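**Student:** Following this line, the structures themselves.
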Structure I
């Protein structure tokens, strides 16, 4: 019963909250940049309906003043973060549906639920996507997926053992569009710089350009993460991360104007997930405001 409490709840913007639930250790566990394979190793069984709902129930007490920002969130979107909720070894589709319906019944204002997934889990569990999406749509809620692509460079994805193909991304994006959902791409800033020695601003520009190429095929969002200092990587600092975004302000602004929302994450490493944003409070506030408004001017203050 120890896993009835989630790892953490954090506020991404005035509209979105994120919850990292306790599930089981990632069974893929090969990505070289990630240390999540060492998390929740004691759990071997899927989440029961009771366990999932008990963890999601903590969202009823949102940390509205956690960052001292002074803005009351009006939550319409909830991101459920785990090793993959579409993996039947984590939670079966009936229990997943019960958990998501519980969320809608508990927080009536939400109109979108985003769940983290691997591309391969999602594509092998399309029936789960269809079932959950159909039931949520009936209640005015759309289902979206967050997937870790990490880099637009296929060579780098191979180096970090992230077997995601552009073909599968397009396929999944189109499936979600037909279901009325959105595909959000997680991309790590610093990977190309670390592995190929390129400049951060050049890397960010490539990420933005690559993500933008999907926008004519399906609805997509971009989520930029700092490079995690795990798996032998050096990582990058928060200020360096923000500066790399600002040096590509023209590209970021362009993709936003084209209808592709961009969100930033300042977490320092995977273990930081358990304490939330514990870095520079001033930068945290600016990132929060940027995520909420999509106004790059907040990052240049």
Structure II
């Protein structure tokens, strides 16, 4: 009954939780020459990225032709004199970003493992907001041959946006070192590099106020890459079938996006955090692991390791 209950819990967590983050996973090293495979699921519920605020203002003057898709002028603006202002804040906080996949671990030494992971990733990024204002006059506006005379325009546009990450590739490489002590105490260090490559859909919702009133939305596609480096020392205690552990970590996330050739780079707002979790030994060959990470991010992980 106990094993059926445990297996059901593991299946529930592995089905419901997909994730993206850097979990240390299993606590103990395997031993020299031994290897293991695992199935992992991680989810970042929230991680703040540093905001990038941009502002621009200036003036426009002169006469302009507005062309259609065939290059034919459909409107002419004569003697335009206008001022404009643009301000925007991009803050692509990670919001339910996940990684799910499999890993391989090999014992280089009795106390040192090397491991690799490969999987798929996706999720959402909170986007940002912006405002644009435009005020100006023109001595004449001609549209499709019709003259409308002097025109005054005062316009404001407010917009918000968010990004949906499409399923993409995730990969990781890491090292784990452990030092056992008496009474079942274990000290360890986990070093990890994690990468993700995703296409994304950026959806912009906007509202117009002023001479033209209305609202709408449009979308644009782009590509993004996310990298994370992490160093995580920890202390664990063997307690029968359970090995609970806790530690601190330093991790830095870098996000690079490209939309129509416009490249932007973001980094994590907070880099130091804590984590805690437990290994559950199920016989001699299977280890179930659950972990949570806090402060710099809010993230959860679950994995099953099969030793050989």
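A short reminder: the numbers here are calculations on the coordinates, not readings from a lab. Model, not experiment: these values are computed from the prediction. Cβ atoms are built from the backbone, for glycine too; each structure is taken alone.
**Student:** -10500 is what came out when helix-only ellipticity at 222 nm (-39500 (n - 2.57) for each DSSP H run of 4 or more, over all residues; to 500) was calculated for one structure; which of I, II is it?
**Tutor:** I
**Student:** Which structure, out of I, II, was Cα extents along the principal axes in Å, for residues 220-283 alone calculated from, if the result is 34, 26, 22?
**Tutor:** I
**Student:** For the read-out volume of the Cα convex hull per residue in Å³, a value of 117 was computed from one structure; give its label from I, II.
**Tutor:** Considering all the candidates, the number was obtained from I.
**Student:** Then there is this: In terms of FRET efficiency 1/(1 + (r/R0)^6) of positions 172 and 292 (r between Cβ atoms, R0 = 25 Å, to 0.05), which of structures I, II is highest?
**Tutor:** With respect to FRET efficiency 1/(1 + (r/R0)^6) of positions 172 and 292 (r between Cβ atoms, R0 = 25 Å, to 0.05), the highest-scoring structure among I, II is II.
**Student:** One of I, II was used to compute distance in nm of label points 7 Å out along Cα→Cβ at positions 60 and 244, and the result was 4.2. Which label is that?
**Tutor:** Label of the originating structure: I.
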